[in-house]
Structure I
Amino acid sequence: MTRKEQLQAQLAAEAETTRKFIQAFPFDQKDYRVHEKSMKIGDIFLHVIELPLWAEMAVTTDELDFEKAPYDPKQLNSTDEAMTYFNECVAKGMNALENADDSVFDEEWTLRSGSKIHFVSSKEDVARVAHNQTVHHRAQLGVNYRLLGIPVPPSYGPTADFTDF
């Protein structure tokens, strides 16, 4: 299996789990946060939805400079809107991986804010970090869901709410 095939398989698997979390999202509580220093649940949710785009960004660009690319968050107001947007993000990530030559994964990629470099890594590692970020932030959603009394969907096995996984 090539590296891009491995990345595509991982993206596909994580997308299936993420769809369960999209189905459960409480759009009427987007401003909820577990702590004053924590992100709002709506911001975490949008980040999880957009993370598949990092696969595309990793193989088609050499860097992300937060100072040159200000973030304009998409407004999602329903499960249907969120699922449609997520599926578009996954398709773009999968397509970019499909069209990438395996040699591109060895090239360097930089995350920066102007002259401040946050990290430099291989493009393959950036795509893998996006998968890890998906898992991490989906777990944050799970904690938020639990605190809001929303059943926590299964990720890699049963949860207290879904024991017949």
Structure II
Amino acid sequence: MKIIKSFLLLAIIASLAFVSAHKYYVSITKIEYISEKQSVQIITRVFIDDFEKLLKERYNNSIVLNTNTKEDQIDNYIASYLLSRIIISINGKESEIKFIGKEYDGDVVQCYLEVENIDKISSFKIENKVLFDMFSDQKNIVRLKINDRTKSFILIPENNKGMLNF
């Protein structure tokens, strides 16, 4: 009887191990103001498989990230998408964001963006809707380091903006 109970318990545990775990959809955006360069530097990290799925659906079904093919075309798609989904306002004025480039780091694509010619920052607002149009449970973590202050936000589709005043 003890053997049957042990076997049954082992079977239940084994079957639970094969149930697929819930997948989390998250991006991390690090933003830092470099006063000496009068520049706001932005790094957005997104899982390659999530981003690839979005780019295929939105732009071109043949896109495959991290293969060193069609990189110029992929950069254009990434830039177009990110610049439509990340909006930054500095000192109450919407800023022009430039796409600098990207690189792959394991299962993540790091995208580099920049806002130039920023003399000083008295207020900073970010709207980050990256992948909200693809995954309803997407979360975008934003980490700011501006004027020696740090602040983090977790942005979700229902609350996709963060604001910091100095």
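Set I, II, criterion relative contact order in percent (Cα under 8 Å, 6 or more apart): the highest-scoring structure is I.
Which structure, out of I, II, was distance in nm of label points 7 Å out along Cα→Cβ at positions 76 and 140 derived from, given a value of 1.4?
On the way: I: 1.4; II: 2.4.
Only one of I, II returns 1.4 for distance in nm of label points 7 Å out along Cα→Cβ at positions 76 and 140, namely I.
When distance in nm of label points 7 Å out along Cα→Cβ at positions 28 and 148 is computed for each of I, II, the one that comes out at 2.6 is II. Once distance in nm of label points 7 Å out along Cα→Cβ at positions 52 and 84 is calculated for all of I, II, which comes out largest? Max of distance in nm of label points 7 Å out along Cα→Cβ at positions 52 and 84: II.
Calculated for structures I, II, distance in nm of label points 7 Å out along Cα→Cβ at positions 116 and 156 is largest in II.
Could you tell me which structure in I, II was used to calculate distance in nm of label points 7 Å out along Cα→Cβ at positions 100 and 132 as 1.6? Spell out each step's value before the answer.
On the way: I: 1.6; II: 2.5.
Computing distance in nm of label points 7 Å out along Cα→Cβ at positions 100 and 132 on every structure in I, II gives 1.6 only for I.
Can you spot which of I, II the value -17500 was calculated from, given it is helix-only ellipticity at 222 nm (-39500 (n - 2.57) for each DSSP H run of 4 or more, over all residues; to 500)? Of the structures listed, the value fits I.
Computed from the coordinates by the stated procedures, all read-outs in this text should not be read as laboratory data. This structure is a prediction, so every number in the text was calculated from the model and none was measured. Cβ atoms are built from the backbone, for glycine too; each structure is taken alone.
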